[in-house]
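Please treat every number below as a calculation from the coordinates, not as lab data. Computed from a predicted model, the values in this text were never measured in an experiment. Cβ atoms are built from the backbone, for glycine too; each structure is taken alone.
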Structure P
Amino acid sequence: MDSGISLYELQLKIKGTIANSLCEKYWVRCEIHELKGHLSGHCYLELVDKGDDGNSFKAKCSGIIWNSRWRVLSPYFESMTGRKLSPGMSVLLLVQVQYSEIYGLSLIVYDIDPSFTVGELEMVRQKTIERLTKEGLMDMNSSLPLPKLPKNFAIVSAESAAGYGDFMVHLHQNQYGFKFFTKLYNAPMQGALAPEGIIAQLDEILKDVQQGANYDAVLILRGGGSVADLHCFDDYDLCSHIAQFPLPVMSAIGHDRDFHICDMVAAVSVKTPTALADYIVDAFLAEDASLVFLLSRISMAISNKFHTAELSLKQQQNRIENCISARFLKESNLLDMIELRIKKGNPLSILQSGYSLVTGKNGKILSIEGLSVGDGLKIVFKDGIVDCTIEKVEQQKMTDYE
């Protein structure tokens, strides 16, 4: 019985056969299923060819981009497509088959065709972006002042478009009752004629503005569609016109996943027409909330001011009351002293102290001058009156009694 050959010998035969029959390089269409970088700088791929259902694999193979090639291919692909190589991408790779006794079959990647991945339309799109950037137009429209609360709009859209209808409902039937003015400038919004039609309506808007129309911004509205339908919004002439338009342009084109050059050059860009309506309404809602908050703060400030004034008034009232009370007490004490002095000076008070009061017969208080012997006098005591007659008159000084 033949003892056969070793696994290693078989692997060498396979390797030799592949090397002899598949020595050339091939452009291979595939999808990146996995992509992993290595510390060595190499990039390891798992490449697949999916079945018609998009889920099953018809073929699968490992791929390697050596460090020296990866440093060139990765930035080149990103610069040409605007995206990094990642799982899920369909790619066109220039490969050579390699077979290893240890690692088996793998494909060594030497080049990548970015135009296959993004398609010819995407390549044109990238060139348009590059041209607009070099001409300094990308940020021109966004530099225009947009009112904080825009409410007058010129709309470029197709009258029958669902996106336009949704926008009008969201804007004019907002639950807060905010009012807006809109005027439609009807234009084709897909296909080869769209750029020229939109530009024509932008020119009509300028004519109306020159004749007195007052618009805060121009809105370009288009609902979702296929890539081919929306390619017109990457047109250089249209994007250049929007970039240089003298009024702020607000764009809402396509679905959430779409982003076109028109969006890049516009002053404001949102994903969908309804999202743009919400964006406008939200600006008024935020301002309304700000005014309510400001009114609340003013009311609180006034209330605090009144409270402070009330406290100050009460303090002044207390000081006045204290001053009046002190003055009243002072004056009351003064009156008491006067009253006491008056009482002490009252003859009746003197009589109560044991003194007597001498008056003439007519009740008048006399001095010794003018009195004569025989004149009648009245002596008033605290408990009665005595009538008497002068028998002797003798003048003396009060110091004689000291």
Structure Q
Amino acid sequence: MAISRNELRQVLYDNQKDIEKYDVFPRDTNLDSFPLQVFVGVRRSGKSFLLFQKIRQLLQEGHGWDDLLYLDFEDTRLGSFSSEDFNLILECHQEMYGKRPMLFLDEMQNVDGWQKFARNLADKKYQVFITGSNAKMLSKEIMYALGGRYIPVEVYPFSFREFLSYSQVPFDEPSLIATESKARFMKAYREYMTWGGLPESIHLPVKRAYLSSVYQKIYLGDIVQRHGIANSKLLQLLIKKLAESVMRPISYTRLSKILSSVAGRISVPTVSCYVSCAEDVWLLLRLRNIASAFAEKESVCKYYFIDNGLLSLQLLNADTALLENAVALSLFRKYGHDPDNERVFFYHSNVEVDFYIPEDELAVQVSYSIADEQTKAREVGALTKLPNAYPCRRRVIVTYEEECSITDQHGTIEVIPGWKWLLSY
């Protein structure tokens, strides 16, 4: 039985009251003025709460609910809602307020046939914000279904600044000087490095169980079940190996050989397929070598995890890997991570540099410590040679807590502690 007008109006009213009650934490995510946006990202990264943030912002700016329409398609009262009912949403709002609204549609892909309605809204110049869950439809599938009319807004787990603000840990200059507040800050820094920034995990006293449950939903639900992967153990081994290799380039061929040695013959195309599946659900983020030919750019890459907590589940004694993963995420947040990712690279030719950003001519090395002279010489040597191949206006070594500057023939190399780097991104 189709949903009635009275039932839909009641749901719309109740959704308004629910949003007004939420304690919405303001994210640093840039919600620009483009009128058609889809929030994409990994499970539990806070996509729905970004909708709430935008709505609350508009309410504070003087808009009323007569200007705004929010509908959560996971509301159980919408169980009978079908594609034929979409226009009823606009009709109900018109009856209630007599105005054309901005639409905020949460988990819209739960209703078969939603794509046509979303495209029609775009064609009629509505302002629309949509979230999509990986449980129902992958981010790239949503964007494909919408035919290029909408732009994606990448939603990451909390940045370090967001993590500190949400945890109510001060990070102003006086707090970073005073002994007690600095100790509290450094404790939060260690916690963020180890357990990451998935919003719902932050106030949990024991985070591993929650992170394990999120990982299992991504691994089993979003990858294994969706793609009908018969050998889930092989996929788990692949993810484990990519976690162990997070700081180093690795090829499909190399992965195939490693997995074949422990799990029987595994082809390169199968490895490529499994890696792509993990990327599709935002578990893995790929980094390409700026110095490689086209074919190698795709087949020999570095891979990072969308959250340090999810990476920690896979590793022991992983301080350096977690530091580099956190730096990678900070760069992806700033510069974006579209499927082609032509903004953030690594450099590997005669030397290896962890990150290179052409548009800012920025080169970044990550090393837990450079107290050892051999380690220092290796990291500095790479940054000294890179300007011979690519322009470098700024060169940085990110360590866990060391800070200094080093001078060479090209100028200054900054040595910055990870916490200071993360606060600036």
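So the values come out like this:
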| quantity | calculated |
| --- | --- |
| Structure (P, Q) behind the derived value 2.0 of distance in nm of label points 7 Å out along Cα→Cβ at positions 270 and 286 | Q |
| helix-only ellipticity at 222 nm (-39500 (n - 2.57) for each DSSP H run of 4 or more, over all residues; to 500) from the coordinates reads -12500; which among P, Q | Q |
| Comparison of P, Q - label where distance in nm of label points 7 Å out along Cα→Cβ at positions 78 and 110 is highest | P |
| When distance in nm of label points 7 Å out along Cα→Cβ at positions 142 and 158 is computed for each of P, Q, the largest belongs to | P |
| Ranking P, Q by FRET efficiency 1/(1 + (r/R0)^6) of positions 30 and 246 (r between Cβ atoms, R0 = 35 Å, to 0.05), the structure that comes out highest | Q |
| For 19.0 (Kirkwood radius over Cα pairs in Å, for residues 46-221 alone, calculated) the corresponding structure among P, Q | Q |
| At a computed 13.0 (distance in nm of label points 7 Å out along Cα→Cβ at positions 118 and 350), which of P, Q | P |
| Structure from which 73, 59, 42 was derived, Cα extents along the principal axes in Å, options P, Q | Q |
